[in-house]
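Novice: Take a look at the structures listed below.
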Structure P
Amino acid sequence: MSQTSPSHFLIRSPHYRTLLAEGANFIEHRDVVLVDNYGNSAEDEALQAQQLGLVDLTPFARSGYKGKQAIHWAKTQGLNIGASNNQAYLQSNGALVARLSDTEVLILNNIHSEQNQCILLEDEYAKNKPAQCYSVPRNNSSAWFMITGKFSTEMFAKICGIDLRLKSFPNGTIAQTSIARINGIIIRNDMNNTPAFYLIFDSASTDYMWSCLKDAFVEFQGAPVGDSALSKL
């Protein structure tokens, strides 16, 4: 895939200008544009990600549903959702379904899949208009970062009051909490043997959260990495 300009795409990170200023190289991925790398090889950035890395996944698809029948409707669409709240459930196609409460689910598309699970669900929702189930437009309202690496939990301790140590916060666990004084959702979703956490928060605070995380990263020699590094983990 060749390098491209994010200004040519409607689906891009809301703070792509900041990423460009930090040396990001962008590539086209299906109908979106995302950061491929920051001037380093995928192997070098993968090594960085194993220590402490920050990835902007905001261009990837996500959606949500809320209401008394939201979880029931999602299950009728073939989604595997367990009985526990604040738990994320991995789907057979690699998508992740986060059960936030008895009345709300968040769907995060598999970032390396050619299938857009969120679009398929949105199409079914529009056709069926299920009762007591309401669409939450996460693509527009929520940013999506990922923090990776063995120092990620120590970094989080500087900006979040939740105990995210790996023994206390198993893979798939969700915390709805304050991160750097911003309300957000943290989901542990390891990349093979590399600890990893998704961070979902108000898209209006994208630049603010990015700067807070980079500040917290300094002590641990953390750095932003591109999407190409993730396939090497």
Structure Q
Amino acid sequence: MKKGELVYEGKAKQVYLTDNPDEVLVWFKDDATAFNGEKKGTIQSKGIMNNAISSFFFELLSSKGVSTHFIRKIDERSMLVRRLSIVPIEVVVRNISAGSLAKRLGWEEGRKLPHPVVELYYKDDALGDPLINRSHVKALGIATPEQLNTLEDTALKVNEILMEFLAAKNLLLVDFKLEFGTHRGEILLGDEISPDTCRFWDAMTNEKLDKDRFRRDMGDVEAAYQEILKRVGGELVCSR
């Protein structure tokens, strides 16, 4: 596998071509952003930890029948994935009130929801990734009803798998964001699954172990990421 041209750079990752047109290399950065890029910083070794955590979760989901873009972890910062045509919809699943949901509904943070809530966001940085519904998706023409059903059904299946796994690690899955794309006509789960894209709380203390520590200037951000890596079975990381 040969690392080729840089074809995309986002807030947290770089994507490179390979000698296989169906595969790309994803390289994880230490850069951290919040509030649609208004807040910026660096979390030491974040890229290493998120690559390890995401690789673990993709392998877990694949073993449970979820189709993902993940092929294999290459090194401490890189993974090889199937090249996707991104569906511009972010699917958020919420199990506990936090973040924007708590603000929109006036609920206290930490309130357990009676059932998982699925939300759709239009993936557009210039617009701030606005909340949308199925009618908006139809009007925008960004997914068919069948594709949208697949996105929502897959997100709920991912929720069940991760909640069960994390409960055994004394972790609460508060909410998380998923992104999808198509590869040879098949919808695959893409992006990453990490403390950047999920809210993880300690089940005993409700301590936040995710990017909220960066968003809210709570400190000990790197330690929180390391704790998640440790609980999913990885090793603590100290180097860049």
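Novice: Could you tell me which structure in P, Q was used to calculate distance in nm of label points 7 Å out along Cα→Cβ at positions 29 and 133 as 3.6? Intermediate values should be presented prior to the final figure.
Specialist: Values: P: 2.8; Q: 3.6.
Derived from the structure labelled Q.
Novice: Let me ask something else. If distance in nm of label points 7 Å out along Cα→Cβ at positions 53 and 205 computes to 1.7, which of P, Q did it come from? Walk me through the numbers on the way to the answer.
Specialist: On the way: P: 2.6; Q: 1.7.
Computed on structure Q.
Novice: Computing helix-only ellipticity at 222 nm (-39500 (n - 2.57) for each DSSP H run of 4 or more, over all residues; to 500) gives -6500 for which of P, Q? Write out the running numbers ahead of the final one.
Specialist: Numbers: P: -6500; Q: -9000.
Among P, Q, the structure yielding -6500 for helix-only ellipticity at 222 nm (-39500 (n - 2.57) for each DSSP H run of 4 or more, over all residues; to 500) is P.
Novice: Assign the value -0.40, -0.80, -0.93, calculated as log10 I(q)/I(0) by the Debye sum over Cα atoms at q = 0.12, 0.19, 0.22 Å⁻¹, for residues 125-180 alone, to the correct structure from P, Q. If you can, show how the numbers build up before the last one.
Specialist: Values: P: -0.47, -0.80, -0.94; Q: -0.40, -0.80, -0.93.
Going through each structure in turn, the value belongs to Q.
Novice: Right, next: Here relative contact order in percent (Cα under 8 Å, 6 or more apart) has been calculated and equals 19, so which of P, Q was it run on?
Specialist: Working: P: 25; Q: 19.
Source structure for this number: Q.
Novice: If FRET efficiency 1/(1 + (r/R0)^6) of positions 21 and 149 (r between Cβ atoms, R0 = 30 Å, to 0.05) comes out at 0.80 when worked out from the coordinates, which of P, Q was used? Present the calculation step by step, with values, prior to reporting the outcome.
Specialist: Values: P: 0.80; Q: 0.55.
Here the read-out was taken from P.
Novice: Using distance in nm of label points 7 Å out along Cα→Cβ at positions 101 and 117, single out the structure from P, Q with the greatest value.
Specialist: On the way: P: 2.3; Q: 0.6.
By distance in nm of label points 7 Å out along Cα→Cβ at positions 101 and 117, the leading structure of P, Q is P.
Read-outs: derived from the displayed coordinates by stated rules, not from any lab. What you are looking at is a predicted structure, and each value in this text was computed from that prediction instead of being measured. Cβ atoms are built from the backbone, for glycine too; each structure is taken alone.
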